[in-house]
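Asker: The data blocks that follow each hold one structure.
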Structure I
Amino acid sequence: MLIKQISVFVENVPGKLVEVSQILGDNGIDMSALSLADSSDFGILRLIVNDPDKAYQVLRDHAFVVKQSDVIAAVIDDRPGGLTAVLRILAEAKVSVEYMYAFVGNRQDGHAVVVMRTDNEEIAQQALDIHHISTLSPQDIYRL
C-alpha cells in the first residue's frame, strides 16, 4: 500500500528545522517518521505525517518548497539479512530503490519498518505482495 510522503526543501541555516516543526505542530500535524539529507546549501526533509495534504498546504503557505510523493513502508524481519531479502525481491523485479529510511521507534514482534521510494511503486508493491512481505497502510503507519 502506498503512503504519501512530504519532502520539504530547507535552507541550511539555524532555525529552519525549528520553523518547519513549529508550523506542523501549530497546525496539529503529527510526524511519524522523518529523514534529513543535506548538501552545502539546503537539506531535504522527508516526512511521514498524519495529514499529508494539510502539511503540504500549510508549508507552502509559509513559502517552503514542498513535494508529495508515494512511498512504501515495508515490514521486514528484524534480523541479520532481513533487509537483504526484501531488497533482493525488488532487484529481481527490476525495481530500483531511490532512497530508504527506517521507521523511527518501531521494532515490535521481531519486525522493523523501512520506508522506501522506488522507481516504480506499482511493480514494487506487486513484488512484495507476491512474496508475502507486508506493507503498511497510511492508517497503520499513523498508529505506530
Structure II
Amino acid sequence: MLGHWFLAAIHLLAFALAFWAVLTRGTAFSRLASGTDEAGRILLADNIWGVSALILLVTGGMRAFGSYEKGMDYYLHQPLFHLKMTLFVLILLIELAPMITLIRWRIAKARGAVLDTGRSKLFARISHVEALLLVLMVIAATGMARGVTFG
C-alpha cells in the first residue's frame, strides 16, 4: 500500500516539475526573442522538462501496466486514459521541433558557435501549449482516479 502511494506521489510531483520546467522554458524563449540572453536558462529548464517527462513515462507505465493500481484492463477500457495518452502523444509530437533545435544548440554551444534563435517565439508558444496540455492530462487523471466514465 505504501509503495502504491509513493509511486502515485512521485508521478504527481513529476507533473508539477514538468509544468514548472516547460513554463520556465517558454518564458525564457520569450525573453530570448526580446533580446535577453536566456540560452542557459532555456537549456537548464529543458533538461528538467526532459527528466520529468521520463519520470512521468516510467511511473505512469508502472502504474498503468504494473500491479500498482487498478490494472491494465481498467486503464485500457477507460476513455479518460485514452484522452490522457492522446494528450501525451500530442505533446511528444509538438516537442519534436524544440527538442531537435535544442540538441543543435547544445552541440553549437560546445563548439563555441552562434546559436540560431530565430524560432524562439514559436518555441515559447509551443512550450506554453505543452503546459496547457499537461494541465489537461492532470484533469483527465483526476477523472480516472474517481472512476468517471462516459456513456
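Just so you know, all these numbers are worked out from the coordinates, no wet-lab data involved. What you see is a predicted model, and the numbers here were worked out from it, not measured in a lab. Cβ atoms are built from the backbone, for glycine too; each structure is taken alone.
Asker: A value of -9500 was computed for helix-only ellipticity at 222 nm (-39500 (n - 2.57) for each DSSP H run of 4 or more, over all residues; to 500); which of I, II is the source structure? Working shown, then result.
Answerer: On the way: I: -9500; II: -29000.
This figure was derived from I.
Asker: From I, II, which structure was relative contact order in percent (Cα under 8 Å, 6 or more apart) = 28 calculated on? Walk me through the intermediate numbers first.
Answerer: Values: I: 28; II: 34.
Here the read-out was taken from I.
Asker: Kindly point out which one of I, II the value 0.25 was derived from, the read-out being FRET efficiency 1/(1 + (r/R0)^6) of positions 37 and 109 (r between Cβ atoms, R0 = 25 Å, to 0.05).
Answerer: Working: I: 0.25; II: 1.00.
This figure was derived from I.
Asker: Could you tell me which structure in I, II was used to calculate distance in nm of label points 7 Å out along Cα→Cβ at positions 69 and 93 as 2.3? Could the numbers behind the result be given before it?
Answerer: Numbers: I: 1.8; II: 2.3.
The correct label is II.
Asker: Okay, next question. The value 15.9 for Kirkwood radius over Cα pairs in Å was derived from one model only; which of I, II is it?
Answerer: Details: I: 15.9; II: 16.5.
Traced to structure I.
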